[in-house]
Structure 1
Amino acid sequence: MRVSLFITCLADQLYPEVGESVVRLLHRYGCEVDFPEAQVCCGQPAFNSGYQDEAREVARGLIRAFEHSEYVVSPSGSCTGMIHHYYPLLFENEPEWKRKAEELIAKTYEFSQFLVNVLGVTDLGAVLKAKATYHASCHATRFLGVKEEPGLLMSNIKGLEVIDLPRKEDCCGFGGTFAVKMADMSEAMVCEKAGHVCSTGANILVGSDMGCLMNIGGRLNKDNQPIRVMHIAQLLEEGVKNGESGR
């Protein structure tokens, strides 16, 4: 199975280790992973700011980059959600590009979604003695319907106590450009979210979008809360290493 990694802007520029964890786990299950260097932003910042023409041009570049890929996997529910939910809208008046967008949609998956629903992997033999809570990002749950997959993967990590996050359906306040345009409201939202994370007593916060994790993690750090912030791919990889070493 050939898989192309769509790294996304945040992971590429700030959290490359997340992409590395994704690649190593995909290799573990027999995937041949490539990285099309022509890939660009999904266009979400421009789209959210009302620049649809500019977003459309960026989207064309991403479609071209993955045109010959068998599968496309991303460590971001948000960017994957942009492709699935808004690309058909961007190209609704361009039949040829809409067809190409739909072809990309059909083969593009968020990481946990691909692991569970395509590879059929739910138990990686991971071991990690810790308490964790999971932040379900808005785009992954609402746009993609990724609701059960992360929890299923975490429930099979031996030694991991998974604690339900209060008001887990609430946004963390990041929302990309929303955090810049509506800074005061965004801060109030992330303060509330960080408080809920702390209330669980977990020592690890897990998520599937680095934008959300960057936002919540920044608040936790500012409040001097010693809570590790991990993408689910990082959590799984660390657990797999523990399992293989017998810890």
Structure 2
Amino acid sequence: MTFDQDLLTQLRDARHGVVFTGAGVSAESGIATFRDALSGLWSRFDPMQLATPEAFAADPELVWGWYESRRRQVLCSSPNPGHIAIAELAKRLPQLTLVTQNVDDLHERAGSRDVLHLHGSLHYPRCSRCAAPFELAPAPRVEATEGRRLAPPRCLQCGGAVRPGIVWFGESLPVAALETAFAAAADCDLLLSVGTSGVVYPAAQVPEIALHNGATVVHVNPDPQALGGTDEWLLAGAAGEILPALLQAAFQD
């Protein structure tokens, strides 16, 4: 796999890199996506039955069971070469900010630190009443039956039902994480947009802000889409193939 020398030079010389990841990165580890019509986790349900505060209030056993099934699927999966390459890139640049739309912990398990989770995390639930964090017991490393109903645990502080720690439809993204991501995008000189179509807002503003502020933006996706800037690179393919090759080409030891 060969890359343009100008791109390799920009990657080597980057002062502050931002990596912005989406569902495609985790899909390469076997994590089912929300919007895959054939195998997505929503194939048997209307998304609005599962991913809103109202759905949880109406049927907490169904919603909690569904998200526990997703969490257990993550626990049975492993970081792929794309995750590992991103963690390695952080060692090569003076500064790297990792922003993800994914709700799993595969970036952390690959070695990345201080990951900004814009859509929350399956691994950090909280009380639906008082918002106190709740520590989950280790889940068996087997997948739960899809759609299995499970009673959510109760908050140790107020007794309220514990909810998944993800951002549902109709909810705002975590302000601190979003503001930090926007600030990093405005400051960076190179941004890698990996495994995302860039259509989910406001998260999709991250690469737009980088491009608007003069950064080089590199899209890594099987079907990459440009934003219309003058300094964009489109690398078509899987992150687990392209990112390790890109690092090897840029940082030949």
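Quick note: the coordinates plus some simple rules give every number you see, no bench work behind them. What you see is a predicted model; the values in this text were computed from it and never measured. Cβ atoms are built from the backbone, for glycine too; each structure is taken alone.
Points to keep in mind about this one:
- Structure from which 29, 19, 11 was derived, semi-axes √(5λ) of the Cα gyration tensor in Å, for residues 64-191 alone, options 1, 2: 2
- Read-out helix-only ellipticity at 222 nm (-39500 (n - 2.57) for each DSSP H run of 4 or more, over all residues; to 500), computed value -9500, structure in 1, 2: 2
- At a computed 26 (relative contact order in percent (Cα under 8 Å, 6 or more apart)), which of 1, 2: 2
- Structure from which 2.5 was derived, distance in nm of label points 7 Å out along Cα→Cβ at positions 8 and 232, options 1, 2: 2
- In this comparison of 1, 2, the computed figure 18.6 for mean count of other Cβ atoms within 10 Å over residues 72-79 is attributed to 2.
- For 57, 32, 30 (Cα extents along the principal axes in Å, calculated) the corresponding structure among 1, 2: 2
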